[in-house]
Structure I
Amino acid sequence: MNFAAESELKTFIKKHPEIKMLEVLMPDMNGIVRCKRIPAREFATFFREGVKGPASTVLLNVLGEFCDEVDFANLEGDPDKLIHPIANTLAPVTWLKSDTAQVLATFTELDGSPAMFDCRNILIKALEHLQAMGLTPIVATELEFYLIKSGDAAIPEPLLSKVPGTNIEQSGIQYAMQEDLWDNDDFLEDVRLACEAQNVPMTTVHSEFSPGQFEINLHHVDNPVTACDHAVLLKRIIKGVARQYGMAATFMAKPFMDIAGSGLHVHFSLYDGNGVNVFAGSDSSEVPPISDKLRHAIGGLAKTMAEAMAIFAPNANSYRRLIPGNHAPLTPNWGYNHRDVALRIPVSGDKDRRVEHRVAGADANPYLVMTALVAGVHHGISHGCDPGEMVPEGFEVEEAITLPRIWSLALDKFDSATVLPQYLGEEYCRLFGTVRRGECEQFSAQVSNIDYDWYLRSM
């Protein structure tokens with residue numbers, strides 16, 4: 001189960017004797033980090049025995065409510081389960097004034113077995129399918145986000161860079177401008193230092209096309225669970241450091257109407273027991289040379305994409321990103337060196353041949369996104385799925401819309417899924433679908449300002 005041992009705690013406290021509180025981090029179904037603090041006198045007991053906590057902690061909807069319609073084994077009455085710290089995630093919280101540390105945690109049943117309502121455990125279980133083939137995924141994530149400026153406006157506004165030499169905000173924006181990095185140098189440096197302190201392998205940073213939007217990439221690792229841990233912690237770091245600077249950071253998929261949304265891109269390759277990338281096809285005449293395993297993996301990802309859209313786009317706002325011309329995939333196509341497709345093969349050598357999955361929004365739960373990718377890859381390889389024709393480099397993509405772009409339709413596809421339940425578990429699929437369906441109905445029942453603008457006078 002990879003729980004943190006008490007010896008890890010002792011080593012950490014020897015290095016950081018000032019620590020007085022510990023934040024226990026529990027990513028929930030939405031990817032939201034639920035948290036509780038425990039004092040120093042309880043640290044050792046927590047690391048030895050775990051601590052009890054209600055199962056509902058990681059089953060809440062996006063509003064923090066428990067869905068009464070949830071029907072899941074052994075959860076009636078919201079029973080206590082055990083919470084355990086995860087090894088190698090104990091680290092200081094650099095952006096707080098208090099002497100506080102943090103540790104990622106996972107749920108188990110009272111007998112110590114993995115709790116299968118915890119999304120981290122679901123990913124661990126799903127990976128067994130690839131492990132049985134002798135295959136190890138190498139993955140990396142890229143996260144886009146917006147910085148939001150502080151102010152009294154009724155609607156939040158993105159943080160704009162300044163015209164050089166003035167305090168005047170830029171009227172436009174350009175991709176990867178050095179001035180955008182310079183203007184936010186203190187913030188980005190504190191993000192880097194926090195990542196270093198928490199062993200989050202941050203790599204490239206650049207500003208995106210839209211004002212106030214940035215992307216931070218994480219280094220690839222040979223454990224998809226660890227990669228998701230890093231993504232969750234990076235989100236928390238960015239949000240925490242932004243607060244230090246009187247700003248906010250958001251990973252909403254589409255926080256602003258007229259500018260781009262934010263995505264979670266995942267790079268995925270597969271290695272065998274000899275350290276060989278099975279996605280490479282050196283003897284292939286194609287450009288790029290790809291293996292049958294990569295072709296079939298892409299076929300599986302394409303086949304399962306529609307039924308997984310409720311995971312890739314889990315909220316009402318997620319679907320505002322899925323519009324033509326918004327750099328968000330609308331059909332399960334694939335191509336080489338092409339950013340307008342859902343499944344991109346980047347320029348690479350044999351060792352790092354991979355597929356980049358570009359569908360999920362930044363608001364998606366990384367563990368569930370990764371589980372859906374594992375499902376697609378394994379299913380595709382196992383069944384020899386054909387991905388269809390590849391979009392060649394430099395070719396215009398016909399903007400066909402075949403993926404569900406309405407929340408309720410995505411939930412319908414998820415509820416009728418045939419592949420995903422084999423990897424997420426049928427019970428968890430029912431749980432996830434029930435919670436999301438309740439959110440969808442609750443959101444649709446709201447009467448918004450646009451209702452009044454459009455209908456109050458004319459009807």
Structure II
Amino acid sequence: MRTLILCLSLFVSSNFTYAQKHIPWSLDGAEERIEKFRKGKVDLKVYLPNGSLLPAGSLVDIELQKHEFNFGISLTQMHAIYDEPFRDKMLDYVDDLFNYNTVGFYWSANERERGKWNLREHYQFGLDWAKKNEKIIRGHPIVWHNSAPNWIKSETRDVELIHDDIMIHVERLLTNYPEIHEWDLYNEAPSVTEIRDYIGINNGVARWVDSRGGQGPIIQLLSDKLQEIRPEAKGLINHFQHEHKSYHDLIEYCLKHEIPIKSIGIQAHMQEESSVWSENQMWDLMEDYSQYNIPIDFTEITICSCERVEGWKEMRDWQESIKNARIDGNPKPKRKTSSEYDKYQADYAHDFYTLAFSHPSIKTIVLWALSDKGSWREFPAGIFDEKGKPKPMYYTLSELIKNKWHTHAKGKLPRDGIIPVKGFFGDYSLKVRYNEKMYETTFTLDRDKNELLEIWL
């Protein structure tokens with residue numbers, strides 16, 4: 001009995017340690033790959049306004065202003081912090097770090113009654129904020145069975161009427177929101193089969209998908225409409241069950257039918273112990289999807305700073321407890337968190353981002369939780385705590401994005417007219433001082449441009 005107690009004690013201790021500490025990944029070759037795939041060289045040939053070359057010895061200051069890589073965070077959670085006094089300060093932090101935002105367009109929340117569309121105030125605020133701050137904006141989503149209003153889901157409504165209403169909605173989004181650069185065409189399209197399996201074939205959205213020939217033709221339909229109305233915008237597909245054959249089938253359908261998919265979207269909501277990616281799992285996933293030669297976006301990433309659940313049964317029970325608390329008017333239950341969990345989140349994020357940034361197929365990472373307040377499923381996973389204070393993960397990402405993966409060089413021009421530049425791909429500012437006069441301009445270090453770029457001040 002003594003031995004049994006000792007073993008049990010060791011097991012509990014080991015499990016506790018695992019939950020709070022991240023074992024650093026090896027990241028073999030990551031730095032070399034970042035240097036190879038994320039940086040480029042260009043010679044700037046700089047002319048003064050009078051047409052002469054900028055003389056050697058002139059003072060030059062070059063700095064990356066906007067990464068080619070999309071470092072993103074979702075604003076779909078804006079409802080939770082919209083009325084908080086710390087909102088604007090928190091968004092200042094967001095503006096400083098991220099160049100990409102996902103904005104929510106959940107149909108059921110914005111058109112509860114047919115014909116009465118009204119984008120909710122907090123969604124409109126997030127959209128306006130992202131536009132004002134010149135972010136790349138992804139609209140989420142055009143269509144999603146889980147966000148369709150009840151009058152669309154009706155089991156008795158004629159499928160052709162459902163089709164007409166869906167297309168009215170699609171055209172409304174594409175016409176009324178020209179500031180959106182990218183759209184999720186159909187969020188989690190392969191899972192529409194789950195509607196048939198678990199909700200019933202008579203569900204309106206599932207019947208509509210079936211009436212058009214399945215998920216592939218639906219993506220074709222939505223992509224065609226996007227090209228018709230917003231040819232400059234880009235569409236992407238997005239799914240959470242990346243290991244399922246159905247997602248590969250959808251990608252192959254898009255390739256076969258030449259549907260112009262901007263990227264393959266992959267989600268990772270790591271709220272269950274089994275859903276947390278290891279280094280090898282993540283690398284194998286990136287390699288697997290890179291076979292299609294389509295850019296890969298990590299569209300929804302959740303890295304928890306709290307106690308995770310063991311499996312789906314515990315997750316179901318947890319969600320039920322939240323539902324019951326809401327019905328009874330009681331405070332929502334809280335997941336166990338601590339400074340150790342915050343450190344785990346930051347350490348894991350460091351390795352996750354480093355590995356992703358080192359892979360040439362990855363173009364975007366979007367964190368799904370903005371704040372611990374109101375985060376999805378009530379799992380603290382934000383880069384800010386419930387009072388809007390930056391957590392360790394924020395500072396870890398800031399060190400990577402704003403320092404380690406940042407280019408800033410200044411000094412004297414080594415020779416007449418030529419400024420050699422090596423740095424991360426993206427948009428740059430160029431400041432030049434000559435004869436006590438300051439000149440300012442911009443340029444782009446582009447992987448597709450020539451090695452010589454002429455600039456006129």
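We did not get these values from a lab; they are worked out from the coordinates using the rules stated. Just so it is clear, the structure is predicted and the values come from calculations on it, not from any experiment. Cβ atoms are built from the backbone, for glycine too; each structure is taken alone.
Just a few scattered comments:
- Label whose coordinates, when mean count of other Cβ atoms within 10 Å over residues 329-336 is calculated, return 21.1 (choices I, II): I
- Computing relative contact order in percent (Cα under 8 Å, 6 or more apart) across structures I, II gives 16 for structure I.
- Entry that produces 4.8 once distance in nm of label points 7 Å out along Cα→Cβ at positions 65 and 249 is calculated, selected from I, II: II
- A value of -0.48, -0.61, -0.76, -1.12 for log10 I(q)/I(0) by the Debye sum over Cα atoms at q = 0.08, 0.09, 0.10, 0.12 Å⁻¹, calculated from one of I, II, originates in structure I.
- Structure responsible for -9000, with helix-only ellipticity at 222 nm (-39500 (n - 2.57) for each DSSP H run of 4 or more, over all residues; to 500) calculated and labels I, II on offer: I
- Structure from which 16.2 was derived, mean count of other Cβ atoms within 10 Å over residues 289-296, options I, II: II
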